[in-house]
1. Say we calculate distance in nm of label points 7 Å out along Cα→Cβ at positions 84 and 220 for every structure; which of I, II gives the highest result?
2. Looking just at volume of the Cα convex hull per residue in Å³, which of the labels I, II belongs to the structure with the highest value?
3. helix-only ellipticity at 222 nm (-39500 (n - 2.57) for each DSSP H run of 4 or more, over all residues; to 500) computed as -11500: which structure among I, II?
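Values in this text are rule-based calculations from the coordinates and carry no lab data. Model, not experiment: these values are computed from the prediction. Cβ atoms are built from the backbone, for glycine too; each structure is taken alone.
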Structure I
Amino acid sequence: MKTQQIYDTPQGQEILLQKYDEILSAWPLPLEKREINTSFGRAFVLAWGNPHNTPLVLLHGSMSNSSMWIGEAVEYAKHFRLYAIDIPGEPGHSDPVRLDLRSPEPGLWLDQVLNGLHISSTNLAGISMGGFFALRYASAFPEKIKKLVLLCPAGVTSQRLSFLWKAIKFIVLGMKGTEATTRLVFGNTNVPEETIAYTRLISSHFTPVLAIPNIPDKILTKVKTPTLLIAGDKDVLLDSKKTINRLTKLLTDFQPVLLPGIGHVIIDQSQRVITFLQE
């Protein structure tokens, strides 16, 4: 674990967090904001939905925060009690520390957060980097997971070198590079313009984690919970077919879904996820 300067300037940090709070103020349901102290720093959590419902924990992707779940917040809340957790070192309200992704730290961090929320058993969903954290947790604490949902998860296959080289080149181009990178990632997915604008804003003031390590076989085989994977066949960051092939070999209860024509951004899948979780 390392505390790092993840924003370009203090002013950039303020701009991003103010925008985050603006989005949260428009949440479509009553929203609770919690802070959980862990040995890895303070974790920020959003909670909504009926407290008596089965919990569903949500983990966002890189260069994002828990506001990304706003579009499907209402649909999920019809069935679950939701807890969306800001991953540390990302542009949210958790502390700006970067965990050692090659160590057990991601799983240990999440376990401490869930203990602080008094959650002993839960469904768990993660997208991209959030999928990496979800896999690390499910492998370390399989007895605490009911079902696992992975949306274009990182950490199963290496990121495409073609995208990394383009991203590095685009950094030099400043704002034009930010626009080009955003277009690459979103692909043909029909994303609201305000979401694209927020992503551009984050890109302008935030330094992301450029590479996420692959999780070793010996760790992935410890995932015993029923697992749903949803990925797009046009993902420019990760090879979805390789991801599916590897997890098919390593997981014992695995349902993959490959979406045609979809890139790295997976949205509007709440009904598919809910059906899986309620089976």
Structure II
Amino acid sequence: MVISLLCYQIKDEWQNASAKNDTCFEVENLEKILKSKNQIILQGPPGTGKTRLAKALAVSLLALKDMDGLKDSPNCQIIQFHPSYTYEDFVRGIVAVPHDNGIQYQAQDKILAKMAAMAAANPSQNHVLIIDEINRANLSAVLGELIYALEYRGEAVESMYEVDGSRTIMLPPNLYVIGTMNTADRSVGHIDYAIRRRFAFVDVLPTDLSDELGDEFAKACYDSVQKIFDEETSGDFDKRDVQLGHAYFITDKMDIQTRLDYEIRPILYEYLKDGVLKPSAKQKIDELTA
């Protein structure tokens, strides 16, 4: 099943939409990219719906009815990387297990190796691993020899650990990896060129959702904030990487004044401190109104 067109409107659920624009992706087209590359990274500033888009793509790949089906599907796993995440957490690692009256240390498969084995055992079914904040970990160290296996699907590679008498791991072609990446966060790991070559990258950018959401989208505030980024983004930064996403301006669950006071202004002031915005932006931030 292919979901014909899904905009990353952030309301309660993803909804069918007819309008196409620069920030509206046909899931069918994303699915074609993913099937040709096997791994994709959805990248963009905070609040643009990258994780929801990843889930929508997984729903399509797994032929599920909706996103609720992902919770119960054994063919989909969602994890989040962090700076201390390692190969031993992701692929294979040594764990302590009770043995007689003591403890024995043995290698065990972790989430990627487990999903690879499951996908290999069920070649007619798609399997999806969603990695949220994929760039927060040191990807080169976390992937290890699997960098090769990402590109050469179906070829076994040697792992540093032996599990069940075998050191090899193989990533089958029916295992798909979807990563999300926050482009505004410069404090996290850099994705090197060797890894980049193995992923397709798709920009997920802010969009004006006033036509789709009506009064539940604070268009005036959205326009004012976008104008600040147009005029006040520092030369060392690209507006596309740091501007606030449309999720900050949706008011179905929180009024815009509350969002402005407790979400929008705080992150804009943080941008000021970090040099993302010029010092002259402070007065404009102070004068923002709901």
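1. Once distance in nm of label points 7 Å out along Cα→Cβ at positions 84 and 220 is tallied for I, II, the winner is II.
2. Evaluating volume of the Cα convex hull per residue in Å³ on every structure, the highest lands on II.
3. That value comes from structure I.
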